[in-house]
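Got some structures for you, see below.
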Structure 1
Amino acid sequence: MNTRISATSNITTELLLEVFDLPVSFHRCLVPITGGVTAALMLSQAIWTTQELDHTANGWFSRSQEQWAEATGLTRWEQETARRALRSFGFLEERRIGMPAKLWYRVRPELVWFALQRHAAALGR
C-alpha cells in the first residue's frame, strides 16, 4: 500500500476548509454575456469593488495587476484577456492617470443590465 495515500486518509473536508482562503465567487449570470468565466469573474469583482467605494470617485477605482491576482487568482494574461472582452462589450471603462500612470476602472452598470435583459429575453424568461 502506498504510504502517501494512507497518511492522508484522515483528511476531511472540514480540515480542507480550515486551510483554504476565502472562496472567490462570481455571478454566474454574467458568464453568457461576457463570453466566459474569466471575464465574468473580473466583472463580478469590479462590481463588488465599485459597491465598496466612496462614491465621490464617480465609480472609478484603481487596482493593480497584483491586486487583481490576489482578489481573483487570475494571471496577468487572464486579466488582460478578460479586460479586453469587458471593454469590447462596453461593460468596463479604463483610463490611465498620474505619473507613474495608474490604471483606473469603471463599471458601466446600465450596459451590464441591458445585456442581462437581452440574454433573458433570448431565453424566453
Structure 2
Amino acid sequence: MEFNPREITIIYDMNKRGGREALAYGKQIAEHVREIDISQQPLTRTQLAELVQELNIQVEDLIDKADDVYQDKYEDVDMEDNDWLEVLVHNPSMVKTPIGILGKKAIVCELPNQILELDTGQGYDENLKT
C-alpha cells in the first residue's frame, strides 16, 4: 500500500462503532481522505503485512479480541503471525479499526478522535491550499 503525505488513509469497518467518526476527524487534518471500508473491501495478506510494518506493531496487536468471530473461534488459539494474517484476510471483522495513516505516521485508534494525533500541528484549511 502506498501512502501519500498529503492524504490521510482511514481503514475502518462500517459495521463497527467509530469508523465514521474517525473519517470526520480525518477530514479536519487532511485535504484528501482515502477511505478503506474493510467490510466491503477486505485487505489482502500483503496489505495486512505492510500495515503491521507501517504501524510498527505485532500481528497480534492488529486483532480485535472483542470481535465475535475471535471470541467464538480463536480466543484460545495460538498461531504464528503468517497464520494470523490468513485468518484476518478471511475474517476482516477481526481487524482492529479504525486505523489512520498520514505520511509516515500511523495509528490504531481506540477512540475515533485519536486520528487527530496524526496532525502535523497545522490542521487542514482549504483556504491555505497550495
Structure 3
Amino acid sequence: MSNRNILMSAGMLGFVAVILGAFGAHALKANLEPGALESYTTGVRYQAWHSIALLAISFSPENFPLKKRVFQCWLIGIILFSGSIYLLSLDALMNTDLSVLGPVTPIGGLFLILGWFLIFWGSFRYSDYR
C-alpha cells in the first residue's frame, strides 16, 4: 500500500465526512429525531477522526510495519461503523427497517480499535523509532 493511495483515501473519506456532516447539520436536523441525529453525528465524527489519522499514516515511512493492515482495518472500520450508523439513523426517514445492521456497528468499531492497536504493535517492530 503506497503512501499516495492512503493519502488519496484520507482525502476522499475526509471530503465525504465534511459533506455528510453539513448534510446532517442542515438537511437532516429538521427531519430526524434528536437521538437519530446524535447517532448520525457520531458516525460523521468517527469518519472524520479516522480520515485525519489516515492522513497522518500516509506520511509515515514506507517501511513502517503493518501500515497496510492499519489502512485496511480503518477503511473497513469506517465503512462498517460509520456506514451502519448512517443507515440506522436514516432508517425511519427512509421508511425501512434496517435493524439487521445493528450488529455491524460494533464489528466496525473493532476494526477501528484493531487499527490503533496495530500502530502500537508496529511501533515496537520499527527500528527507526527506538
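None of the figures in this text is laboratory data; all of them are computed from the coordinates on show. This structure is a prediction, so every number in the text was calculated from the model and none was measured. Cβ atoms are built from the backbone, for glycine too; each structure is taken alone.
helix-only ellipticity at 222 nm (-39500 (n - 2.57) for each DSSP H run of 4 or more, over all residues; to 500) was computed and gave -16000; which structure, 1, 2, 3, did it come from? Mind dumping the intermediate values first?
Details: 1: -16000; 2: -7500; 3: -22000.
This value belongs to structure 1.
Given 29 as the derived value for relative contact order in percent (Cα under 8 Å, 6 or more apart), which of the supplied structures 1, 2, 3 does it correspond to? Could the numbers behind the result be given before it?
On the way: 1: 24; 2: 36; 3: 29.
Going label by label, the one that fits is 3.
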Computed 14.2 for mean count of other Cβ atoms within 10 Å over residues 91-98 - originating structure among 1, 2, 3: 1
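Among the shown structures 1, 2, 3, from which was the value 1.05 of Rg/Rh (Cα atoms, Kirkwood Rh) calculated? Could you put the intermediate results ahead of the total?
Details: 1: 1.12; 2: 0.99; 3: 1.05.
Label of the originating structure: 3.
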